[in-house]
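Throughout, read-outs are computed from the coordinates displayed, never taken from laboratory work. Keep in mind that what you see is a predicted model, and the values were worked out from it rather than measured. Cβ atoms are built from the backbone, for glycine too; each structure is taken alone.
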Structure 1
Amino acid sequence: MNAPPKRRRATLIGLSAVLTWSTLALFGALAGPVPPLQLVAIAFTVVFALTLAVWIARGERPFVHMRQPARVWALGIAGLFGYHLLYFMGIQAAPPADANLINYLWPMLIVLFSALLPAESGVGRLRWHHITGAAAGLAGTALILTRGDGFTFRSEYAGGYFAAVSAALVWSSYSVLSRRFAHISTDAVGAFCGGTALLAWIAHLLLEPTTWPQGALAWSAAIALGLGPVGAAFFVWDYGVKHGDLRVLGAGAYAAPLLSTVLLVLVGLADATWPLAIACLLIVGGGLLAARDMLGRAPD
């Protein structure tokens, strides 16, 4: 049946994170050769500073939002910091395209894991069109990331593959388990961003050399990451996974690598290819199929 208006609205809000994540590659490229964990640290520092400013402007005490149960903090930090650490470990220890493809198992895992939530979570039953739509999105993403050349497992990159799989498991688990804490205000994400920034700086200092952005354009791109894909996007994603349709959000997340690649093509940083065209059909078609509950009546 049709999704309730409130759930539809929350789903659309959550999907806006996907639009924002599509700018990640562009801003990352414009930021220059900044080590990835340092770039994450800069971006999360920006979003935490902005969040503090918002709280103060509203006359709220920041510690009110930071005073969360230990298990909520554990989930938030594991989701934001744990995912990024494992993701960058994956792309540094294995071919980036291969690791990124493995990482993009997370939208499919969200769709599958949503079936494990209790009935009172409001997610609803997992149906064939949810799985088929997510599978089409995964196939389209594979075409984008491998450029139609396929994926070949190489044992020397096993550590990187394992890190990428772990990243997918962490982000999908974080997204689904957040549903269990729907009563926690999305403002708590600001606190998690602060904790993530601190841990990212520590990880950067331990694991990477320091290279600052060079020039106004590079700094603007680094700050834009904190305003959008590595920062603000997590607030709308949090609201979406807590109150929207997890299955549609999972399938719709495959639009991020598609839109990212299209954006790079438009600005001249990538070429238009036939795998990209086919991937567009698979991802868009899969997303529409998974969202048929929202678009109209979906019979059993």
Structure 2
Amino acid sequence: MGSSIKKIAVMGAGGTGGWLGARLALSGLDVGFIARGDHLSALRHDGLRVSGADSLYLPQVFATDKPAEIGIVDVIFFCVKIYDTESAARMLSPLIGPRTFLVTVQNGVESATNISRIIGGGRTLSGAAYFPANVAAPGKINFVGRNQSKPHIAFGEPGGGASNRAVELARLCRVAGIDTDVFDNTESLIWEKFCLVASTSATTALTRQCFGAVTTDPDMRWLLIQTIAEAARVGRKIGVTLADDLEKRVLVYIDQSPPAVKASQLVDLEHGRRLELEGLSGTVVRLGVQTGTPTPVHKTVYAALKPFVDGVR
């Protein structure tokens, strides 16, 4: 029996969306990329090139800043920065038909809820991406690679993971060379990823150092450990079920990652781009205040990076 999933839109064709979309397109699926600016122009004229730990080239891709030019799709991969969630979600209506569903693989913990408020309930799967990738230049993605202890992506239905549509999409992703898991407890999945991303984003951006430098220097490692612990405490305080050894497992994952990896927030900081600070350390601080959970390290990170939150031009 053939798959009912044939047409896919990638909302946000940056590092994460660019690599995922390239892999899916090369497997034979009909993929449309939604991008903007110089990146969009390069995709239209020169195609999409991925280098680094994976080498891919699509000389021709369908890229646009107008979702209506793509039309109704079966699946939307939602890969925009946290701060663009609402504006990007409001652009989705031309892509959505009766059976269309969306998978968000963003960094924060509130995306699925915020997207569902705009496009309606029952359409959004919660997910996480576990590979570092970024736009090295317009039309060019640098795929750094991944820690082998995690899949490239994982997703599931909020409140009830392994639906038929989630399982079928995971199968197609694996065929495309994307290691994929379907999770039953997506809330725990999202928060575990959040503890990882919020901590590495905080420490690498604050110190302007890659993973290897942060994990091997005792003072920077202390900073990393504290940011993981604060995020986990906040998650547990709001009622998320997190494993007792979560903090240890997150630290092991970071230790086993390629030492040259930089969190995307550091890459954005280095390029003078807007930061996801509000959705990362800002969220830890905000939820900490709401639950009476002290978050002094994330609050310090937030204060130190706040002058750069809107980018430097």
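What to note about this one:
- Top of 1, 2 by distance in nm of label points 7 Å out along Cα→Cβ at positions 11 and 259, largest first: 2
- Here mean count of other Cβ atoms within 10 Å over residues 179-186 is compared for structures 1, 2. The highest value is that of 2.
- Computed -22000 for helix-only ellipticity at 222 nm (-39500 (n - 2.57) for each DSSP H run of 4 or more, over all residues; to 500) - originating structure among 1, 2: 1
- Taking relative contact order in percent (Cα under 8 Å, 6 or more apart) as the criterion, the top-ranked structure out of 1, 2 is 1, with the highest value.
- Structure (1, 2) behind the derived value 0.75 of FRET efficiency 1/(1 + (r/R0)^6) of positions 19 and 115 (r between Cβ atoms, R0 = 25 Å, to 0.05): 2
- In this comparison of 1, 2, the computed figure 16.1 for mean projected area of the Cα convex hull in nm² is attributed to 1.
- Of the structures 1, 2, the one that 21, 16, 9 was derived from, the read-out being semi-axes √(5λ) of the Cα gyration tensor in Å, for residues 139-194 alone: 2
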